[in-house]
Structure P
Amino acid sequence: MFQPWSQSSLSGASDPDVKSSPRASSAIDNRGALTPFRHLYPTGSPSTIIRRKVKRILVTGASGQIGSELTPTLRERYGDANVFASVHKRKLPLELAESGPSCTLDIRDAEALRAVVTEHRIDTIFHLASVLSAVAEEKPQSAWEVNMNGLINVLETAVLNNCAVFFPSSVGAFGPLTPPENTPQDTIQKPSTMYGITKVSGELLCDYYHRRFHLDTRGLRYPGLISYKTLPGGGTTDYAVEIFYAALKNSHYECYLEADIRLDMMYMPDAIKAAIQLMEADPEHLIHRNAYNVTAMSFTPEEVSEEIKKHIPDFTVGYRIDSVRQAIAESWPRHMDDSAARKEWGWRPDYDLSTMVDDMLQKLSGKVKVG
């Protein structure tokens, strides 16, 4: 159990001149990795930030895939009354609506956001509200308005109210020119999708607000996320959740990605663990801040289906390729190097492919009606 904002016994980051500097570009080595150099801070050094014990949390996008599981975990950890869940169009699950405070909030409405943060004395914002990859390609303008304008509103509000901010980036922040194998923490980022553009822009904005305004911003580059509690909402890796429901319901799944497309993945318990662990990490150890590569496993549709067959032998998979989502998947790395997260704040996943499949099928078996 991590104690809020406690001093953790992490290794590395021992150079006092670089221990809190954000990502900086420099020469590219032969792996495509950027070599960071010491950064200059025109308004003073962000290493002077003093984190205080978290008291009041706002979770935006609390009804989404991450938020619906992060919110109850935060309430258990910090107290139900201290974690505010905000939603826009999608309603909160009943258990979340009844277990603690909530509100309806359009993240694009800066005044409404500031009113919530001020009224409830929020000191930490987990900003999860976002338009996901596949939907962002269908509605790029809406994706920009929500993903970018919403983030700007959160950052400005955080500066005014001295809040810490968690921003989830994504493997989608990379692009076709990024080294696809063991993708370095600092490397070329030229995404080819609107979702990816908003994510890499968000990383840079969080770096800027940390450097310019000393704001305590932290973030992760999540891979595809797998959850038994909440269905995904328009992402490229949604198949990795849908396949379990189909396997249990009718023993067949039609996959929209090709059988051999390999992508990084993570089980939701690890995703929640990573977010909280990063926000509770000693800031003195954080070099990159926005945003750390994190991963737990890397597999293809064929490989996860073979693992499911160990439990459901008659399960079959067909392939009906969605050209848009296939193109997005092909532009993403096959496996990220998350050694920076492991070194700077002790990241370690708990689940691999086998244990994730075991747990998903066990949890869903009582939830899904067999067709």
Structure Q
Amino acid sequence: MKKLILLVLPFIIASCDNKGFTIEGTITEQLDSTYAYLMNDKEEFLDSCLISKGKFTFSDTISDQKVYLVHMGSQRTVVFVENGSNIKINATESPIKPTDNGGLNDKYNTILDSIAKQAAAMREKENKLYEANMTPDSIRNFKKGEYDKLYAYYRAEISTNKDNQIGAVIFGMTARVLYPTLEQIDSMCNEVKYAKDNAIVQSLREELLIKDKTKEGKPFTNFGGLSETGKLVKLSDFVGKDNYVLVDFWASWCGPCKAEMPNLVKLHNKYKDKGLTVLGVNISDTEAQFKGTLKLQGIEYPQIHIPAHVKENGATLYNVKSIPHIMLIAPDGTILKRGLRGEEMMKYIDEIMNEKK
């Protein structure tokens, strides 16, 4: 019996430490008999609750502060959860502002209200400058000064809340602008307690790692897909063959992509036997869309087709955020130039090929 008591006692103590939380929601009764969903900040499912008479409730125990998302029909809101918190959500109001008697949610609402007021005041002042016919330089300098003030406010709130989830969330919201390098991200993750686990921060950090790995001067990263005839083909089938490879990421729905294709056709015809391979990388298209565009544009240079259902593709491996995205790879596999377009691309390729002679 003594052994049993000793085994049970730690469990009782641990249970007392995890006080848990409650989320009580109010929403229009039109959503009765549908479900509210509780998810983490990575949009992963945690729990569901049937909405009845315009009400729903979530409750659970947690070991530490969390950031959750509550989905209700087409609406959703961020919720900060900590031990002992009793959170109220009134989804009949817009914007939705979860409250918790002075807890993290109320603090976050105060910060958002302050940001909204600062932004509104900035717009009002800017409109007055336009009405006064101020010079573009004057307006630009004004906006820079106002944004600097707003950014200083963000930094101050991150610092004030560095030991709770609010600091991590604001850091995630602003990191792309205020902390744009991998070194800055990692430094802030060491300062802001929950930043390393924040979904936005993790995504941005992964993006920056990929960007660094595939920047100019780095060796190419290999990927594969299907050729025009449906055979498996890889980027390495073209790179390292004593040729420069001009890689074009494109899709059939992309107008600028198709506008760039005549330039690529010219380069293909001009240099295909002189040490340049033009290679198309088609993303997010069906086979019919892919082949139809090739025929319509009169494209004869080789292709790597990555079907629409494939999420991890060459574009994600190279952190391509918009298309067309054209890059040049040297014969030794080094990425020489990214973001080539139009006349600048034509001139650059001519210079490279003239040096090759």
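Just so it is clear, none of the values below were taken in a lab; they were calculated from the coordinates. These numbers were taken from a predicted model, which means no experiment stands behind them. Cβ atoms are built from the backbone, for glycine too; each structure is taken alone.
Structure notes:
- Source structure (of P, Q) for distance in nm of label points 7 Å out along Cα→Cβ at positions 99 and 299, computed value 5.7: Q
- Relative contact order in percent (Cα under 8 Å, 6 or more apart) derived as 11 - corresponding label from P, Q: Q
- Structure from which 1.00 was derived, FRET efficiency 1/(1 + (r/R0)^6) of positions 59 and 155 (r between Cβ atoms, R0 = 35 Å, to 0.05), options P, Q: P
- Read-out distance in nm of label points 7 Å out along Cα→Cβ at positions 91 and 123, computed value 2.7, structure in P, Q: Q
- Source structure of the calculated read-out (distance in nm of label points 7 Å out along Cα→Cβ at positions 131 and 171, 4.2) within P, Q: Q.
- Among P, Q, structure where volume of the Cα convex hull per residue in Å³ as derived comes to 132: P
- Given -14500 for helix-only ellipticity at 222 nm (-39500 (n - 2.57) for each DSSP H run of 4 or more, over all residues; to 500), calculated: source structure among P, Q: Q
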